[in-house]
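S.K.: Quick heads-up: structures coming right below.
We did not get these values from a lab; they are worked out from the coordinates using the rules stated. Remember, it's a predicted structure, so these values are computed and weren't measured experimentally. Cβ atoms are built from the backbone, for glycine too; each structure is taken alone.
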Structure 1
Amino acid sequence: METTILIAIGSNRRHGRHGVPENVVRAAMAAMTAAGLRVTASSAIRATAPLGPGGRRFANATVAVESTLPLPVVLARLKAIEAAFGRRGSRRWGDRVLDLDIIGAGSVVLRQKALQVPHPRLHLRRFVLDPLVEIAPDWRHPRLHATVRQLRARAMRPKGRVHVV
């Protein structure tokens, strides 16, 4: 049975063959297709500020892919694509040529050491939610019971504002 799998893509370092991060993101989409993951929808590529200590802006996008493969196999293919693009172990939130994360897969909830679906911080990340709302606005987070559109609206609310009457 085919499952729609939502994947976040990010890059903030040039690649020797593909060039600037935006082109790395496009090439990653093509690499997913070559790896047997049929891309059925893709968002626009956005420039976003880095989280944490990274200094370079990221190019971020999301895609929906169709696959009959189990999620751990999909993850292995995504990690192989990252490695083929030159990704090596890096510090958390550091600069990287390519980052591919499984964000969600229908109503699946999966918790393994190397794979958590839906992504545990999805609802906090505008750099994922903004492009995701383009391709899957009505996908419902199976743990939070909210659509991507609702999660994005919550993430856009100002934090820490005190209302004085």
Structure 2
Amino acid sequence: MTLNSAASSGERLRGCIGFPYPVKELSEAIAEAAVMAATEDPRFEPVTGAELGDVLVEVSVLTLPRAMKAVKRKDYPSQVRVGSDGLIVSNSFTSGLLLPQVATEFKMGPAEFLSQACMKAGLTPDAWLDEGVSVQTFQADVFAESRPKGTVHRVQLRESQG
């Protein structure tokens, strides 16, 4: 679940939190993630009642994550499909997830996308090269409001050609 503020100062992230694995029924997961994104994302103050009229809701329904496998870890970037794949990077202590749309929104290449996922997990940018770090990919069906309280449309994610 991603919540963005569409206030006059420009669109900005207000919360992004959810369930990367199918641990709940979809309807229950969406409802719970909406509350969590608005109130529990540690990067932000809770969304206030005054802000609700400016909130854009985006729901990403993830596929089951799959472990990346390559003979050599340095080949991981060649396996990442920017604009199609999301990433989960984890070790025994921490994890970080970036949705597929993040790489295209911020014009990242595959290696930078891997590095950013590592940093979101609190790891060094090159931690994806470490055998003790798990790297998984997933895809997402994304649904977003066209404007606050507006109609919902399916977002077409596009794989980057570069």
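S.K.: So if we calculate distance in nm of label points 7 Å out along Cα→Cβ at positions 21 and 85 for every structure here (1, 2), which label has the highest result?
M.R.: Greatest value across 1, 2: structure 2.
S.K.: The value 44 for percent of Cα pairs over 18 Å apart, for residues 77-132 alone was derived from one model only; which of 1, 2 is it?
M.R.: Attributed to the structure labelled 1.
S.K.: Can you tell which of 1, 2 yields -9000 when helix-only ellipticity at 222 nm (-39500 (n - 2.57) for each DSSP H run of 4 or more, over all residues; to 500) is derived from it?
M.R.: The read-out comes from structure 1.
S.K.: Between 1, 2, which one scores greatest on distance in nm of label points 7 Å out along Cα→Cβ at positions 69 and 117?
M.R.: 2
S.K.: One of 1, 2 was used to compute mean count of other Cβ atoms within 10 Å over residues 61-68, and the answer was 21.0. Which one was it?
M.R.: Corresponding structure: 1.
S.K.: Next up: Match the computed value 28, 17, 15 of semi-axes √(5λ) of the Cα gyration tensor in Å to one of the structures 1, 2, and report its label.
M.R.: Numbers: 1: 25, 21, 14; 2: 28, 17, 15.
The structure behind it is 2.
S.K.: Looking at structures 1, 2, which one was distance in nm of label points 7 Å out along Cα→Cβ at positions 37 and 101 calculated from, given that it came out as 1.4?
M.R.: Values: 1: 1.4; 2: 0.8.
The value was obtained from structure 1.
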